[in-house]
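Coordinate-derived values only; no laboratory data. This structure is a prediction, so every number in the text was calculated from the model and none was measured. Cβ atoms are built from the backbone, for glycine too; each structure is taken alone.
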Structure 1
Amino acid sequence: MISGNLSRLAILRMGLPQPESYQILPETILRRPLGPAVRQGDDGWFNVVRWVLFILKIAEDEGLTSANLEIMKSSTDTDIRRLLGLEGIKGTGLGLSDDWVIRVISQVGNYGEIFERTLGRNSPIKMERHLNEIWSRGGLHYGPAID
């Protein structure tokens with residue numbers, strides 16, 4: 001038996017001969033959040049990385065994807081318009097263009113799209129999301145309100 005975080009176990013299993021013959025048990029021994037890290041003292045970069053992660057999660061929760069982005073840009077929903085930088089707070093506070101969220105979502109998708117492509121169903125790893133889901137679907141992930 002080997003223990004480790006779920007993503008590490010899934011990647012390890014993928015490298016074994018006949019990976020389908022190995023099982024990852026559902027029990028959680030320890031929860032250790034993983035996320036991006038930046039060099040200490042680079043507050044500008046830290047804020048950009050933090051807000052990119054936030055908007056990826058908010059976009060998923062709002063149903064905004066790379067596939068429906070063009071349609072959503074014409075939404076009258078205030079939350080969507082704020083998220084996309086079409087109303088309210090713009091990207092200048094982060095040193096970014098006003099369309100930075102649109103550019104991020106169009107290029108990489110929302111949090112769920114990235115997960116499925118790199119670790120989930122559409123990847124060789126085929127990892128289930130479980131706690132990596134957004135909060136509204138039983139997971140731990142959420143982003144702050146954008147006012």
Structure 2
Amino acid sequence: MGFQGGVVYLGVIGAIVVLSSLRTVYGRKYRPTRVVLRPLLYLVLGALVTLQDLEALPLVSIGFIAGLALGLRLGVGSTLFLKEGTLYYKRSILIYVLWLSLFLVRVGIESLEPSGLNLVEISILDSSLMFSSGLLIGESFHLVRKAREFGKGKP
């Protein structure tokens with residue numbers, strides 16, 4: 001990747017980090033599709049990556065299951081609130097910090113290894129992607145459940 005491509009890449013990564021941070025701190029309008037779409041995209045991306053190397057499937061599966069278990073446990077930290085009559089949600093800070101850390105480590109490793117990664121490194125990165133997917137799915141479960149309760153008058 002040339003200098004210009006690297007700058008664009010870092011700009012996109014920076015935008016992702018800033019936008020996700022702002023949304024975590026200030027909240028975002030709640031829509032079930034919005035809450036569920038991102039984790040599903042992570043899951044599909046992880047599945048597509050895993051299909052390229054089925055030898056990593058056991059490690060990737062463990063990563064997903066561990067992420068899901070932790071996401072279900074930490075997802076209780078996500079909150080819903082009304083702002084000018086509109087339902088908003090805030091993600092769990094712990095889940096966000098874990099997701100962001102894994103995201104930045106993944107981007108950093110991929111950026112620092114221009115000659116390519118070996119099979120073990122790829123398997124670890126793919127497992128971290130699936131771990132993140134599990135985290136986000138677990139959190140989404142709590143957000144959707146809380147929104148249903150919120151709609152029934154149980155904030």
Structure 3
Amino acid sequence: MRRMLFLAALPLAAALPSPQEALALAFPGAALTRRENPVAFEARSGGRLVGVAFLDTHRVRTQTETAMVAIGADGRILRVEVVAFSEPPEYMARGAWLRQFDGRRGDLVLGRTIKPLAGATLTAAALTDAGKRALAQFQALYGGAK
């Protein structure tokens with residue numbers, strides 16, 4: 001319990017990367033171009049597409065969260081980062097849990113390929129769904145793996 005009180009006292013905004021920082025983590029050194037409708041950030045290196053990132057804002061319980069889902073040109077998730085979170089901090093997914101999305105293509109099943117998040121089931125479900133939406137958008141816009 002003491003640990004929970006300590007975490008709740010931390011300034012949440014300081015712990016979250018900005019969308020620009022999250023993009024730099026996903027595509028280090030790549031040139032980024034924003035695409036409209038849907039909003040996507042295309043990352044290119046040497047003129048070649050290396051990946052695309054989508055910002056997904058969704059409701060968790062009663063408040064919203066925004067996640068960046070970065071997908072490589074091969075159609076696999078490169079990285080998921082939470083860039084905004086309005087629910088209480090103890091419900092937020094952290095780095096180690098988010099890393100289980102890395103390398104996934106279309107097999108996002110909460111409780112099977114994606115481990116549940118203890119005490120934050122709705123967060124886990126919302127982020128799993130965000131990953132599925134990003135993969136579907138990538139497939140629709142870029143035709144899957146390149």
Given a value of 24 for relative contact order in percent (Cα under 8 Å, 6 or more apart), point me to the structure among 1, 2, 3 it was derived from.
1
A value of 16.8 was computed for mean count of other Cβ atoms within 10 Å over residues 35-42; which of 1, 2, 3 is the source structure?
2
If helix-only ellipticity at 222 nm (-39500 (n - 2.57) for each DSSP H run of 4 or more, over all residues; to 500) computes to -26000, which of 1, 2, 3 did it come from?
2
